[in-house]
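Input: structures, listed below.
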Structure I
Amino acid sequence: MTIGGAQPDDHETGAYRPGAPRLAGLAAPLLHRFDRRRLALLARGAPPPGRLLDGGAGRGRFVAAARVAGYEACGIEPSQRGVDGAAASYGVALERATVETAQVAPGSLDAVTLWHVLEHVDDAGAALDAVAGWLRPGGVVLVGVPNLASLQARLAGDRWYHLDLPRHRTHFTPKGFRALLEAHGFETVRTTHLLLEHNPFGMWQSLVNRTTRTPNWLYHALKRNARFDAHDAAVTAAALPLLPLAAALEALAGAARRGGTIAVLARWRPTL
């Protein structure tokens, strides 16, 4: 499913506005755990050392983690605030570019990560073609995307946490995404539905969204771009004790291959 007409400032406003999120310091150990999980998924197809590019690198946290893990890692990021944040927070120099405009030598990489990037582009196939051109034969791409066929998407409908219009341009089902990868020369190695990074919170926020005025109010409040709303704050506070229940529900959904997001590891198989 794809919507039309991205605006130039979609990723410089809203949830993507400048400034560190509230409670970022307290969340740092959890974020490091998420990075280790992502690195473990990647290592199944391309263990360190190797040349890695993180597409849509944000503030450079994963590039820094990959370097510590032994990769020769670099990143690209379309927003200036991300490039500036990477330099300030991690000493990481990112190239300001999109997947479509990045200057990467053909066949120079062992791995590319696109962690919640492809839902932001209008032509995911063209982005995969660009990535294939960067990879050596047998190189891998690790992609994280929301799952349109997930239980939380079905329960929440147009108030699904990961719908996030207009910044999310395209949504995928696992079957459709595998077909897309195959059409562009990639062989799926592994699909993971059990992801702590987004899925338990996504389930909880999706359910809470059904009774809030502002969808994803807590998420946006943490990102410093939602005004205080007494009703939404009260609903959110009352629902906080339900987080363990939402996590359990999402765990069952993941076990049934209906996780809120998926991670797909795929290997490039160039045709002769």
Structure II
Amino acid sequence: MVYPVVGPSGDVGGPSGYTYACVLVRLDGVPGGPLRARADVLAALREIRFSGWLAQPEDGWLVVVAASGDATVAAGRRGVVGVGGWLADRLAVTVVAVQVVTDRQLLLAAWLDGEEVGRYVSDPSHGRTDEDDVLPDPLGVEYADAFAAACGRPEAAGDLAELLAEHLDPENVIESERLGAVLRLLRLPRWLVAATTLPRDVPTGPRAADMTRLGAGVPGFAGWVCGRAVDLVRRRRRPPPAIADPPRGAAGIDPWLF
């Protein structure tokens, strides 16, 4: 069950409209230990000219935060899903990608040993027009078992499936609230829901100074300059949609009836 977010004033709703994206690399069983794994992930991110931040190892995970939650953040028109797939294939590790779009759509994707095992979108119709006729029903709930197993929490699969299948009331609940519940279930770093505070320190999370910031694959001030220049081009070259062919049909009507 997802509960409404309550803001500082006590009003239901709280902050809304946040867009952010992260990639998590599982360190369990990775040869060389956490520091070697971080070096390998950093090298891979530099290779694809990634823009964003790489955190320090935490509770068995490495967190990569994209500089833009719903745009191209790496070479080859890669958004967060493309970056997750690249790291999974390049390093043959377990990877989970997370994306929240304007707090109205949640995306989850997971790779195990370099192979994608599932992809979930809470509302495939978000961001599309009525003419697209895309159904708003959660897509990919059946992959809850795969997500839970990839995170080393197979016992949480049932609760996760129930959480992912729930239709949220957009007037009262935001997708960051659902994501927070997912993170608790799977024991993933819960500060991800505050990733939009970067480049400032993340509340209840890491200090910005402890993270490696990359701009188009370059660290430091030079990366900041390179990143701003490259972003001008990347804004015009959007990543491919997370779901290339979403289910279509009149909302509330079973398409199999036609």
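Structural remarks
- Origin of the derived value 18.1, 62 (Rg and Dmax of the Cα atoms in Å; candidates I, II): I
- Winner on distance in nm of label points 7 Å out along Cα→Cβ at positions 142 and 230 once structures I, II are ranked, highest first: I
- Structures I, II, by distance in nm of label points 7 Å out along Cα→Cβ at positions 30 and 238: label with the highest value: II
- Structures I, II were shown, and helix-only ellipticity at 222 nm (-39500 (n - 2.57) for each DSSP H run of 4 or more, over all residues; to 500) at -8500 was computed from II.
- Once mean count of other Cβ atoms within 10 Å over residues 198-205 is computed for every structure in I, II, the highest value turns out to be that of I.
Taken together, the values in this text are just the output of simple stated rules run on the coordinates, not laboratory data. Bear in mind the structure is a predicted one, so any value in this text is a computation, not a measurement. Cβ atoms are built from the backbone, for glycine too; each structure is taken alone.
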